[in-house]
Each structure stands twice: as structure tokens, then as C-alpha cells.
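Undergrad: Listed next: structures, encoded as C-alpha cells.
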Structure P
Amino acid sequence: MEGFRKRLKARQTEINSLVCVGLDPLPEKLPEHLRPENSGVDLATAIFAWMTGIVTGTVAYASMFKPQRAHWEAIPDGPRALQQLVAFVKQYYPDVPVFLDCKRGDIGRTQARYRVAHFDIDGVDGMNFSPYMGDDCMKELIDKDHLGRAIVGLCYTSNPSAREVQDVALVGGGAYWEFIAETTLKWAQAFGVVEDAGLVMAAAYEKPKGSGQVFSRHLTRCREIVGDKLWFLIPGIGTQQGYVAETVQTAFVGPGSIAINDSSRINFAGSGEDYAEAAGEKARELRDSIREAGGNC
């Protein structure tokens, strides 16, 4: 099978869309008609039905799907439902990669267990990791027999409190997140996985809050550091109010270079029996705004 980034590039080119659809269920947001008391099924089965509806409703605009594992782990029997969802995508939409948002980062032997848990058991095509505990966090996720898997490091995340840590200035110059970008690229090259490695890089956002000024320098700077060698998984659009145009204009360097995620705005677009259509409309709107900004494939 082709590597993740080639698959992502092919999918983005085929449908002319950079949209990544997050699949992050919250039981309290479950559409009324699917709730266990109305549908007669257990919660995990109801969640599976809900999320498969989101998949089918948005697949025309989705270059990849990204379930957030904590949202599934917090549901009784949720991990089984997640594995069923991954299998569903692979059966019906095999051209769409599935990337697991799990942010694992631990000592080597534990990271190796995460590799088995997520790639072999969950069945996903890629996952992200926290680099804080060193190169084992990346190295032990690599299987020499499956080098096409995407392994993506946290770098410049979209949550505001991240700035307290990631923007720390280093004695030798530059910010901590810049060091992480450089180091992740170095690891990927050393381990022979640079083709499919990537970074989590936040969308352009308002800085300072309420100023009306859009900040995208982190994306420009990261491209200066890694060029087009690494692809960017970009959160922060949607409910986190990131800016699409500035994100595309500073990060996009062709198909397969970025994927722009939206989860909550798509997942929770509708609560009635037309929830899948409502989700599809939100995904289409994001796709169109990306195209208008120059993100054409």
C-alpha cells in the first residue's frame, strides 16, 4: 500500500479538498432519535451509528478522517466502537486515510505498545505523538514493515495555554516549539520516515485576543524550518475560530502538505434526523472557504 502522504495527496487532488473531518463524539450531543432510550441500543452502538452517519455525510469533502481517541475511550465499550468505525471507513471508503488523534508520548517499551494498540488493533493509518520524552517517542512507533504510516509530532498547538510552554525562548535563540520542529525533522530523517512524518501546527489566529490582528508567523516560520519535507495537521479552525485564508496562504505548498481539521462544528451541526446532511454542509463550507483562499489541488 502507498504511504500516508501519497494517499493524502491523491485524495486531496481527487476531490480538490484539504478538509480533515474530526470524529469526536460527546454522548450529550447524540441526536435525539439515536439516544439509547429511543433507539433501543447501547451507548457505544448509538455512537457508532452517529459517527458512521457523519462519515457518509461528509466523505465527499473529506481528505482524511481524524477520530480523537479520548472521546471514544470515555464511552463504555467505546474503543470497540472506534475500531468498528475505522473498519467501516476502510471497507466503504478505502481511499480516505484514517488518522488517530491520541498524542501518545512515553518511554520506548510503552510507546511500542501504543504502536500495536493503535496501528495493529485500532487499524488506523497514522497517529500523533508528544515528543517531550525524546526520540523514543517517535522511533518506537515505527514498524519497519509498515513505513508508510503517518507519525506526526505535536509542535505548535491551538490551545491558548500552550503558549506558556511552547513559546519559551531558548538561551541559544528561538522558541521551544521551533526546536521541536527542527528536532522532529531530524528524527524523521534519521529513522527513514520523513516521507510520511508531520507536525501539528495551529491555524492562524487572532493575537492578542480581541485585537482583530491575525497571527500566522508560526506557520511561515515552520515552513522556513522544515520546508515541504513535513506535512502539517492543522487544528484550530471552527469553534476555535482560526482563520482559513491566512492559514492556507502561509502553510499550503501543494496537495499533501496540509490538512485542515474541523471537528465540533461538523460533528454537532445538527441534532435531528438530518444531522448527517447538516454535517456535510459544514464540511462543504470549509472546503469552499479553503478553495477561495487558494487551497486548490
Structure Q
Amino acid sequence: MKVSSVSVVIPNWNGRKLLEKHLPTVIGATQGAEIIVVDDYSDDDSVEFLKDTYPTIIVLKTPCHRGFSSTVNVGFKGAQGEIVILLNTDVAPEKNFLLPLLKHFTNERMFAVGCMDKSIEDGKEVLRGRGVAQWKKGFYIHNRGEVDKSSSAWVSGGAYRRAIWLKLGGMDELFNPFYWEDIDLSYRARKAGYEITFEPKSTVYHYHEMGAIKSSISPFIVKTFAYRNQFIFIWKNLTDLKIWIEHIIYTPIRLSQALISGDNAMLIGYAKALPKLPDVIIGHIRLRALWKRSDRSLDILS
């Protein structure tokens, strides 16, 4: 895979300081690849900084603040590369991270390859980048996986084959402003018969606490959207009748438990998901033609 067939997409929202800090590292590690920064209607001087300091970087702008999925989709539509590397503004790749990702795309069914994510959390380094997940009592339960295997339930940051991305419709903008969009896209790809993998030799450093979500949005609001999008994900992707029955049985139980325990974020998230049902149903119908695998077959337990 030639580097000339690679693009880099970086979604940005009020990340001027992060761009200033990490772009030199990104440029050095991507070996002349096309770099696109998509600005999601920032109120800071991100766009001016990019145009003044990095005139060779392509800057695209959204007409209003829309959210992560929409911003990333703009970048993928505008990219020229066959393979697109998705990086956040709070990510700094190691110098040699690119080639270990690209080698996997000799497999034509390979959709996405995830990086080893050395996540800096409370001053400690946590190894992320690989996910495990399973259907349990009608809900899709996902967790961080150990990084000693290549299988993964999703790819968050990493490399994607652009043609398959576009065929799948990219990230679903129902998940705006954030969360579950990467799990959803990976799930749809796997259910359609494509492959994803985790590459531990491709390393990035991820400074989560410096990102826009952690630094500017309250944990309660974040949790509310996470719950809302969990329900959207289930309703949009699930086809297994037995799991559907479990979901119908256990949803009132979980909502009752949330009411008793005071987990208002879950109750609000569920209430916010319900008005999305018409769009969810349309999305479900549209996706059925692509699906080749059962929901149970997509479980990755360890």
C-alpha cells in the first residue's frame, strides 16, 4: 500500500491548543499523506491558526455545530486516499505507527484496523484500542479488551478503507453529538461480512482529559447521551428474535432499577431515544440488505 493512497482526517471542535501541540507529530508520522482537518463550527481560532500555520493542510468546515459523526463524515467524503486514518485532536501517533496499519489492507475484506491506544488517564497509562462485547439480557455490553489478541468488537481511532466506509454510509449521524458511533459502524461492517482487527504495533498516545468532551461537557450530559445512543444502537441493529424478547423484558427492569437508584441519566437517555424511533426504523430497514451475519455470531467475549 503506497503512502500516496492514504489520507488523514482529524475532526476538530475548539481544539486549537491541541492542534498546535499534536499536528507536528501527526505530520511527521504520516509521511506526506493528505491531511484534512474538519472544523465543527469552533468558537476559537482553530481555522485561522491552521490557515496561517499549515497552509498545506486541507481545512473543511461544517455550517453549524453538528457533532462527531457528521464532522468525520465530511472528512471522509472529501478525502482522496483509498485508506483514511482517523485521529482525534487529542491524539499523538508514534513515528512508525502507519505501516503496521497499512499491511492489513492486502485483505480486500478488511474494513478497519485499530491502533494500540496508550491512554493517559489521571496521570497513568492505560492500554486501550481493543474492545470486547456481547449481547446480554437484551443489551450490547462492551468493555475494554486486553491487548494481547487481534480480534476486536470495534475500531475507534485507526485506519479505514474508504470505499467500504462510503458503502456503509459512514458514521450514523443519529449518534450526534458523540458516543457509540464507532461501535455502531464497526458492528454494521462486521454484520455485513467485512473484517476489522487490532494492530498492537501501531501506537498512539491519547490524552483523553484534554479533549473537547472531557474538558467542556459535564459528566452527567455525557452519560445521558451514552445511554440514549445505546438504545438507538440496539433498536437499529438488532435482528435476533430471542435477543429482542430479552430486550423487551429487561428494558423495564433496567429503567425501574435506574429510577430506584437515582440514575437519572439513563431515564433521560431513554426518553431522548424514543423520538428518534422513526429515523431508527428507517435506518434498520435500509441496512437489512447488507447484513450477512447473525447478532450472536458477533460476540467477542475475551
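Laboratory data are not the source of any read-out in this text; all were calculated from the coordinates shown. None of the values given here were measured: they were computed from a predicted structure. Cβ atoms are built from the backbone, for glycine too; each structure is taken alone.
Undergrad: One of P, Q was used to calculate FRET efficiency 1/(1 + (r/R0)^6) of positions 66 and 194 (r between Cβ atoms, R0 = 25 Å, to 0.05), giving 0.40; which?
TA: Checking each candidate, the match is Q.
Undergrad: Still on this structure, please answer the following. Figure out for me which of the structures P, Q the number 15.9 belongs to, where mean count of other Cβ atoms within 10 Å over residues 114-121 was derived from the coordinates.
TA: Matching structure: P.
Undergrad: Between P, Q, which one scores greatest on FRET efficiency 1/(1 + (r/R0)^6) of positions 122 and 282 (r between Cβ atoms, R0 = 35 Å, to 0.05)?
TA: P
Undergrad: Now a separate question. One of P, Q was used to calculate relative contact order in percent (Cα under 8 Å, 6 or more apart), giving 24; which?
TA: This figure was derived from P.
Undergrad: If we compute FRET efficiency 1/(1 + (r/R0)^6) of positions 74 and 186 (r between Cβ atoms, R0 = 30 Å, to 0.05) for structures P, Q, which one ends up with the highest value?
TA: Once FRET efficiency 1/(1 + (r/R0)^6) of positions 74 and 186 (r between Cβ atoms, R0 = 30 Å, to 0.05) is worked out for each structure, Q has the highest.
Undergrad: Oh, and also: When mean count of other Cβ atoms within 10 Å over residues 98-105 is computed for each of P, Q, which one produces 18.6?
TA: Considering all the candidates, the number was obtained from Q.
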